[in-house]
Structure 1
Amino acid sequence: MTKIQRVKDYLLQQFRIKDLGEYALDIYMSQRTYALDILQDTGLTGACPDKFPMEQYLKLTPDDGELLKDPVKYRRLMGRLIYLTVTRPDIAFLIRTLSQYIQDPHKPHWDAAIQVLKYIKGSPGQGLLLPSENNLTLTAYCDSD
């Protein structure tokens, strides 16, 4: 048995992967179960998924709306969402923005976090693909807005 075959056998035992042939080992990183756990803990498993993680012209400020009675719930959610951004860079900016209000969260901050969760519900298994054949070229896109 070759070293490569031993590595493949070990990875097959530890993870759910596909053997694409010799020397082709793509890695897909996803936190699907973790995302679904967050949705279950917040009671949003039955919510309608949303296509957008945040309203386009939403302006959040430190003192908008009513102060949350239980800020610990918001802080815990932000911590979990920060961890989720490891494999979900599509929500990283939003979570960074929402985490600025951890000290004194208000109702609009909570509502924006719920909107992000509804977006995650639409694609809980989204993640990162690290292809085996890569020319190490970084490609990035941005919106001029």
Structure 2
Amino acid sequence: MRTRGILNKPLHGWKAPGHAIYRQLESALIEAGLPANDSVFRQIAFMNAFQRPAKTGASIRNSNLDIEIAVTTVDQVIKAIQPDHVVFVSTKAKKTVGKRLKQELKGVHHPACPWWNRKQDGISSKQRFIGLISGYVNAKEET
């Protein structure tokens, strides 16, 4: 799977119903303080943890092979780009892939699911994500 063609869209360029994740993330990234230039996705690294698509309209059902490939791939990308922070925008990916990585990471619910906007412990995943990214942006500006 390649996300490059999708992520190269200009600001507010995601019109397709299946691109809700990108619309939600773009909005949250801007709210968190990333500059709203031609694409906020050019300011972050983004990838799918699982390396094969789910069937249309269905969630991916993880096989052991899916998880092994995801862990290996995500780990190699982290080693290659050495990010300051890793945030999973899928609790499923965090629970299956993230827990097997050595990198410190955070996670929130998937932006296209109802839990993105639904509060747990007084805060939604969207608010939690914005807080995380805002903290990272502000810390970087202070250094």
Structure 3
Amino acid sequence: MKLNDLQPGDGARQQRKRVGRGPGSGLGKTAGRGHKGQKARSGGYTKLGFEGGQMPLQRRVPKRGFRSATSGAAEVRLHNLNKLDGEVDLAALKTAGLVARDARRAKVIVSGELNQAITLKGVAASAGAIKAIEAAGGSVAE
């Protein structure tokens, strides 16, 4: 095998279509554009989703639902707070990896047991979670 003998395999490279080059090419006369109409003209195009003046599908189908990017607090389970001690705020939860770095709010929910006293500051908590924190000797500051 020599470098000057290398060539692509059979059928790997196709000739480009030369449209409008006579009847023998199979793409002469109208050059594959059909007869008349907007798409047969030069510069003729329709906008994406255009259906010839008929009400387009994306406008016919009713709109439904909405998800706000700002809604929904990150949930923290009660037993995960055993990893922390002392004062717990949003920054402490982020550094511990209990909530996402881009979370704007957090809420503690009842799941498992809390074995130590903690002070919750600037973090929301469910009614059951507040009872459990206070039962463990901690407090919740709003």
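Values quoted throughout were computed directly from the atomic coordinates according to the rules given, and no laboratory measurement underlies them. Predicted, not measured: the structure shown is a model, and the values here were computed from it. Cβ atoms are built from the backbone, for glycine too; each structure is taken alone.
Sorting 1, 2, 3 by distance in nm of label points 7 Å out along Cα→Cβ at positions 8 and 128 from high to low puts 3 first, with the largest value. Here relative contact order in percent (Cα under 8 Å, 6 or more apart) has been calculated and equals 23, so which of 1, 2, 3 was it run on? Only one of 1, 2, 3 returns 23 for relative contact order in percent (Cα under 8 Å, 6 or more apart), namely 2. For which of the structures 1, 2, 3 does the calculation of Cα extents along the principal axes in Å return 41, 35, 35? The structure behind it is 2.
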